[in-house]
1. If you work out distance in nm of label points 7 Å out along Cα→Cβ at positions 81 and 97 for P, Q, which one comes out largest?
2. Which of P, Q yields -22500 for helix-only ellipticity at 222 nm (-39500 (n - 2.57) for each DSSP H run of 4 or more, over all residues; to 500), as computed?
3. Just checking, which of P, Q has the largest value of mean count of other Cβ atoms within 10 Å over residues 17-24?
4. With Kirkwood radius over Cα pairs in Å derived from the coordinates and found to be 14.6, which of P, Q does the value describe?
5. Among P, Q, considering only relative contact order in percent (Cα under 8 Å, 6 or more apart), which has the greatest calculated value?
6. 2.2 is what came out when distance in nm of label points 7 Å out along Cα→Cβ at positions 25 and 65 was calculated for one structure; which of P, Q is it?
Structure P
Amino acid sequence: MKERPIFWCGSSQRDIKDDNIFTHKARKDAGHQLSQVQFGFEPDHWKPFNEGGAGTKEIIINLDDGWFRVMYVAKFPEGIYVLHCFKKKTNTTSKHDKEVAAARYKSVIQARSEK
């Protein structure tokens, strides 16, 4: 299968590169998981996150130095949209992080309908 492009929404690319948010190991793991998605495979550890929008998935990266998440949607033929990348501070996903993913999903839908 051909590698599908990644489209970074909002600050997601900047956030995943930020050493204050993602550690080197977390960034490396996230990159590997996104690469799997680009070639049509599922990430190693994920769950659906339909609160963000239909078809949204959450890559789960749990390391000794923190819990990291990458929310993305891969159901569109043009590529993978990374909606939100963040470090979790509690067992539950914060209202803010849910709202960020949902708002970016809505932006993707809006932009695709304007094409």
Structure Q
Amino acid sequence: MNFTDITPYFNRLDLIKDTAAQIIKDFDMFGMEIKFSGNAYNAYQELFEQIEPQIKNLINNNHQKFLGILYRIDVSDIQIKKAVSENSSESFSVIVTDLIIKRELQKVVIREHYKKH
């Protein structure tokens, strides 16, 4: 199973809801509130619109907390550098937010896979 290509899992409603729950839990550990309506069809956009401004704020105002969230979610410097070089037209906070959401989904997919085995 290839866990790096998580695209096929974007349409699994159960995994999307679990991903939202994981994001809410991880951000809550840092005192940051993320809400999810439960509508899995626009979950990415809904979560992105809440996470990105908070990430942008952390980048500008609280670098330690920003690094703490990246560490907690397990988004590495290498992943960020690669994504930045591949998406040079996007802002840094947009790229990082995308990586956060995709990494949280990847963690949920991996957990689901190993639960079955």
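1. Working: P: 2.1; Q: 2.6.
Once distance in nm of label points 7 Å out along Cα→Cβ at positions 81 and 97 is tallied for P, Q, the winner is Q.
2. Details: P: -11000; Q: -22500.
Of the options listed, only Q reproduces it.
3. On the way: P: 13.1; Q: 19.6.
When mean count of other Cβ atoms within 10 Å over residues 17-24 is calculated for P, Q, structure Q comes out on top.
4. On the way: P: 14.1; Q: 14.6.
Label of the source structure: Q.
5. Values: P: 27; Q: 35.
Ranking P, Q on relative contact order in percent (Cα under 8 Å, 6 or more apart), first place is Q.
6. Values: P: 0.8; Q: 2.2.
That value comes from structure Q.
Throughout, read-outs are computed from the coordinates displayed, never taken from laboratory work. The shown structure was predicted, so the numbers you read here are calculated from the model rather than taken from an experiment. Cβ atoms are built from the backbone, for glycine too; each structure is taken alone.
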